[in-house]
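What follows is a set of structures for review.
Bear in mind that the values in this text are calculations on the coordinates, not laboratory data. Note that the coordinates shown come from a computational prediction; the quantities given were computed from them, not determined experimentally.
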Structure P
Amino acid sequence: MLPLLSEQKAIAQILSDIDAEIDGLEKKRDKYKAIKQGMMQELLTGKTRLIEG
């Protein structure tokens, strides 16, 4: 037995919202990975130095 059409639409909307949230989180993750890679590159090439203190 299938759920009512209204229930099916509600489920589809929730799944769509979750997909959008996942996409947003994946974009943030990719952005942070790129920032990390850039920071590591600067540290390894000596462009940026860490100061102890």
Structure Q
Amino acid sequence: MATGLTVGETKHEADEFLDLHPMLLSRALEMVQAGEIQDGKTALGLLFAAGFRGSR
């Protein structure tokens, strides 16, 4: 989970595609639960981040 980021240039790999959608973690978790986020890696990362934050 990244925090304190700033906007800047990116250096993506040739085959890397990334769409940024800044939002609250709580909203992203709602989207996972509603089935709006269906990508497994994204959902798993969000759930991991939520668990990590909850344990601190």
Structure R
Amino acid sequence: MLRLESKLGKQSLADIEQAIIQEVLRLSDYNKTTAARYLGLTRFALDRRLKKIADE
């Protein structure tokens, strides 16, 4: 079960997405394949999202 704390209206959707991805990576011991599977993404899609986060 994934649980994140956030204040309504204080974070953008991109911020929430980033927090979810980072928490799932942490829970999967930074195994991108496992994290992608948990998120319902392909490994390629997860890598694209991580690149987008890094570029911001």
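Using the calculated result 19, 14, 8 for semi-axes √(5λ) of the Cα gyration tensor in Å, pick out the matching structure from P, Q, R.
R
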Suppose you compute helix-only ellipticity at 222 nm (-39500 (n - 2.57) for each DSSP H run of 4 or more, over all residues; to 500) for every structure in P, Q, R: which one lands on -28500? P
